[in-house]
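Enquirer: The data blocks that follow each hold one structure.
Bear in mind that the values in this text are calculations on the coordinates, not laboratory data. This one's a predicted model, so the numbers in the text were calculated from it and none came from an experiment. Cβ atoms are built from the backbone, for glycine too; each structure is taken alone.
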Structure I
Amino acid sequence: MSLPTCLIVYDRGSASAVTVLSAARDVCDVVFLRMRHEDAAGSDMWVIPENVRVVDAVGLSEDEICDLAASLSPDGVAAFNDTWLHLAARIAQRCGLSFHSPATVPALTDKFLQRTLLNAAAVPSPQARLVSTVDDAVVALAEIGLPAVLKPRNGAGSVDTARIESLERCRGYVAEFVARGTGDFVLEELLTGDPSVAGECWGDYVSVESVVQGEDVQTVCVTSKLPLAPPFRETGHVLPCTLSERDQAAVAEVASAALRALGVRHGVTHTEVKLTPAGPSVIEVNGRMGGYVPVLLRRASGFDLVRTVLRLATGEPVTVPTLVWKRMEFAYLLAPPVEAKTLVSWNDVRPRDVGGIRSIELRSKPGRALDWRDGTANSIGLVHGTATTHEAVLASLAELNERLNVVYR
């Protein structure tokens with residue numbers, strides 16, 4: 001019996017090509033619709049077997065790509081990158097497939113529209129104003145108040161995301177970012193976290209992976225975070241999370257309410273939630289699964305989130321099981337201090353040198369220029385590890401950092 005075909009609108013995102021192919025085994029045949037050439041998107045595509053079809057869509061218009069996709073007669077479509085959600089939605093509409101509707105995608109990629117819809121539906125979330133110029137920022141800050149957060153209207157990875165403590169700083173960042181051609185911005189209130197919910201040594205926010213099928217929203221997992229590096233750069237993820245069952249339920253309820261308010265009716269989603277003294281509040285909703293979480297989830301519980309995406313895409317109903325945690329898994333991003341300008345050196349440390357460390361991937365060379373404005377991409381490396389307790393995670397990372405002794409200037 002032949003398998004259904006799933007078209008993957010492929011670019012760098014929350015799942016690599018190799019991961020997709022592994023997850024697709026016995027679920028579907030995969031066709032990759034390549035959106036960028038090898039230097040940008042395909043660092044892992046050279047290992048794809050020759051019998052897997054890769055179709056080049058670079059340089060084509062959206063209409064041409066939709067025509068091309070229709071000629072392939074796919075049974076499903078999926079995307080793991082925010083940039084291509086709209087295109088995947090158009091392909092799904094053209095081919096009569098399940099995906100986010102073209103009308104829903106803006107609510108998942110336009111931060112200002114998303115905040116507006118969440119506020120209108122009374123879903124706990126920050127108040128926000130749209131900013132295009134320095135003058136806009138002055139008016140917006142008077143309404144939002146200090147402290148505040150300035151971030152691109154369309155963006156990811158905390159790029160050009162700044163903490164605003166004064167009118168002068170707000171003016172300066174808006175002028176700087178506009179000059180860089182970032183586009184419009186959102187100025188929103190800075191949510192105050194309650195560190196007692198996740199624990200004093202953990203981030204005061206979490207993420208929620210959800211599976212949506214029509215009106216049915218199922219929570220897959222709640223992921224704990226390590227504290228942000230200033231101003232708002234992610235440093236790590238841990239499964240299972242540190243929250244109590246009651247707090248997990250409250251977070252999941254808010255995330256589900258946000259998905260319904262935005263009109264999401266299909267797919268796997270990633271919602272970031274702030275843990276505030278007043279209760280959970282939505283930071284943002286993404287119309288695809290989160291980065292790093294699928295690997296941690298598969299290792300810690302055996303549940304394959306990428307496989308779930310492909311099953312949903314090809315029309316198979318999905319029931320999320322009650323997860324049984326086999327071990328604790330974590331991912332740690334080596335984020336330079338906000339003042340660091342250049343990477344100087346680090347000590348040679350191997351995974352076996354530190355208890356609980358699976359892998360250490362240093363992505364940078366000495367002399368690399370660093371800038372916090374690049375957000376998560378400013379990190380110099382990625383570490384994966386496993387532990388039996390949350391305390392053991394923190395102990396492993398403390399020892400790792402001491403041994404690495406990374407030097408910046």
Structure II
Amino acid sequence: MEKPIAIVLGGTAPHKLLVEKLHERGYYVVLVDYLENPPAKQIAEEHIQASTLDKERVLEIAKEKNADLVISTCIDQANSVCCYVAEKLNLPHPYSYETSLFVTNKGLMKKRMKESGVPSSHYILTRDAKSVNWDNVFFPCVVKPVDCNSSKGVHRADSPEKARLYVEEAIRMSQTNEAIIEDFCPGDEIQVDCVALEDDVDVVMTRSKVKMSYGDGKVLNSVGSIVPAQIPENLIIEIKRIAKNIAKGFGLHNTPFFYQAIVCGEKISVLEFAPRVGGGLSYYMIKNFVGFDAVEAAVDSFLGQPVNKSYYAPSKMYRTCLIYSKPCVFDHIEGIEELKAEGHIKELFITKVKGDVIDGDMRSSNRVASFIVEAPDIHELQESLALCLNRIKVIDSEGNNVAIMPN
């Protein structure tokens with residue numbers, strides 16, 4: 001009997017787990033990725049070198065392979081292509097292609113959030129930096145492309161002069177040649193991982209995002225998280241209300257999703273959300289800290305099967321730490337394996353190999369390694385982290401320590 005065929009869009013490291021999950025369900029997996037040797041290639045049956053963002057090419061591949069499923073669980077733009085192809089071929093998918101456009105374009109997303117009672121910052125959309133009325137922009141502001149993955153093109157600007165430069169860059173990077181300018185919200189960033197059920201929403205896990213020091217022109221990116229989020233108890237109800245409004249406003253049912261927000265005093269301002277599994281360490285964190293299998297839930301969602309919402313409260317405090325480096329040719333990391341062997345690090349993930357070129361921009365694709373520490377309280381957690389950071393070095397091809405460590 002022939003196996004059903006699943007086409008996976010994107011060969012990222014987190015998608016290796018997706019391929020394994022599909023194998024467990026009996027699928028023959030065809031991986032589509034524009035890279036020659038993406039991480040998930042080694043375990044897929046086939047690899048077709050093509051862009052996951054080219055929806056007509058992916059549709060052509062799905063027809064050629066007589067696919068039963070087209071899936072991506074942690075890449076925004078690829079999820080939209082999955083929905084497009086699935087609708088064309090009458091295959092199962094978690095939400096409509098129209099919905100996918102609203103969740104992969106930050107301008108459309110912000111508009112729908114406002115309409116749905118989801119608190120969010122003031123914003124301006126533009127296709128031309130010269131057309132922006134800078135008197136209507138509050139500084140500092142955040143500039144980004146409306147439709148790029150990861151943290152590509154995301155900058156804080158403290159003046160109109162710098163903002164113009166970042167808007168021009170964002171427009172060049174955008175697939176639709178459009179940038180979004182948002183008010184900068186001071187406060188603490190959180191991520192809320194949820195699951196939309198048929199008639200309700202559960203908040204599965206919360207985390208506080210740890211940021212590097214802000215400054216004009218810096219790419220805004222997380223260097224780790226603390227689980228559970230360090231937020232006042234009285235905001236838990238508001239966090240749940242926002243999750244419900246997102247699900248209702250975007251018509252989400254039977255799917256995992258997460259949103260990111262800024263907490264400032266008693267107010268919460270949502271930055272963005274995504275009806276998918278988070279990238280990086282997200283799957284590991286949710287599965288090991290609260291027992292929720294987000295990838296399994298995502299596969300169920302794509303297949304139209306009821307999502308298993310089993311999870312529990314975290315029993316300890318956890319801190320993830322993301323390590324970056326200055327521009328270099330990467331050679332190796334010192335100290336991290338020893339810290340794992342000594343029990344100071346719960347888990348580690350090395351994402352670069354000798355010879356990789358790193359341009360120094362602090363985006364997820366330039367991440368050198370990640371690790372996790374755990375402790376019964378926040379004070380011991382901070383002590384464990386400090387011990388690790390004092391011993392870890394990132395060594396380049398010339399023998400220099402080029403690590404960029406969190407404050």
Structure III
Amino acid sequence: MAEPGFRRYYLGQTASFFGDALTPLAIAFAVLHLTGSAVDLGIVILSTRLPIIALTLLGGAAGDRFSRRSIMLIADLTRLAAHGVTAVLLLTGSAHLWMLVALQLIAGAGSAFFNPAAVGLVSSLAGKENLQAANSLISISRSTVSIVALGVAGALVALVGPGWAIAIDALTFAVSAVFLSRLPRLLPGGDRGQGRGLLAGIGEGLAEVGRRTWLWVWIVHLAVANALVISPILVLGPYVADRSLGGAPAWSAIGIAYAIGGLAGGVVSAHWRPARPMVAALLAFLLIAPLPALLALPAPVWQLVAAGVAAGGQVTAHNVIQTTALQRHLPAGAVARAASVTMLGGLVAAPVGMGLAGPAASFFGTRPVLLACAATAVLVTAVTLLVPAVWRIRDDGSREPVPS
């Protein structure tokens with residue numbers, strides 16, 4: 001927080017994190033109240049992810065080619081407009097499913113450009129020595145405000161409807177844009193002077209990842225986990241809560257527990273630098289398995305809350321370790337592109353999982369699908385740990401040699 005630029009970025013993102021924590025729950029119950037269909041819920045969630053998949057590589061190339069600050073400003077204003085219109089439609093009772101899908105597509109496009117640029121911007125603002133502390137601080141902020149925001153979201157959905165929660169999210173994008181506008185226009189770390197096109201930049205980003213076995217193996221694990229573990233939870237979790245656990249307050253309680261776990265994970269990761277970061281992150285991922293298993297029963301809410309704490313802790317530690325490894329071991333001018341490849345790998349199979357979770361639950365039943373999620377979490381992690389490259393990457397503060 002000593003760096004003024006990072007402090008401004010941090011404050012803007014803290015406001016945005018609050019809004020981000022409101023919208024998933026609000027959108028989920030908006031769709032369920034509108035149509036009552038788990039399949040429709042999967043379609044709306046899918047519509048947020050599709051533009052991220054289609055545009056993230058382009059966003060990463062743009063983040064290394066142009067001003068990261070400007071790209072993030074435009075993305076925030078785009079998401080402000082998309083969520084603002086969504087809120088108006090819900091509050092006036094004018095929303096139809098196709099409208100929500102279209103607006104989520106626009107919001108997802110903004111995220112596709114914002115997220116890779118943000119990874120590079122933090123590297124420029126914080127400096128190499130402070131990267132893990134900066135990433136941990138951002139994660140702690142996200143988890144802390146989520147604890148409050150998820151409680152607010154549950155109350156808003158239950159008392160006045162989801163439109164108000166989404167309206168607040170729209171306003172937080174405006175706050176983020178204001179703080180971004182106060183950052184210096186020119187920041188170190190980009191690759192803007194090279195004069196190459198965006199398509200060439202995408203190819204170079206793919207090559208940077210391809211030369212690092214530890215990184216692309218990690219990406220494969222992320223892709224499988226997102227498709228077969230996390231996506232079904234996002235779709236079927238609210239459905240189980242709505243049908244068996246009392247609705248939005250129960251899912252909100254699980255989300256708050258997830259945020260508390262994330263806060264704890266952020267505190268731990270601020271001080272913990274494992275010698276073998278991939279191994280540590282993969283073992284931490286196993287903490288997500290109890291959540292889908294208990295949702296399958298469904299277990300009492302207090303047990304699901306405990307599982308939510310474990311799941312939140314693993315995702316924060318995993319993300320901090322991965323992001324810091326990218327920022328430390330890749331050239332500064334390639335961070336946004338490599339981050340975009342990693343994000344794409346983590347998200348590319350998610351729409352398939354989201355699109356199939358509802359139909360699979362309709363065909364096989366919700367319980368078998370969620371139990372399969374828990375088993376997959378254990379199996380894919382065990383297989384990944386058998387790869388020798390997973391054990392070779394070490395974090396001793398030096399940059400990894402890149403094979404020619």
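Enquirer: Between structures I, II, III, where is distance in nm of label points 7 Å out along Cα→Cβ at positions 36 and 148 highest?
Expert: Across I, II, III, distance in nm of label points 7 Å out along Cα→Cβ at positions 36 and 148 peaks for III.
Enquirer: Further question on the same structure: Tell me which structure, out of I, II, III, gives 3.3 once distance in nm of label points 7 Å out along Cα→Cβ at positions 180 and 260 is calculated.
Expert: Value 3.3 for distance in nm of label points 7 Å out along Cα→Cβ at positions 180 and 260 corresponds to III out of I, II, III.
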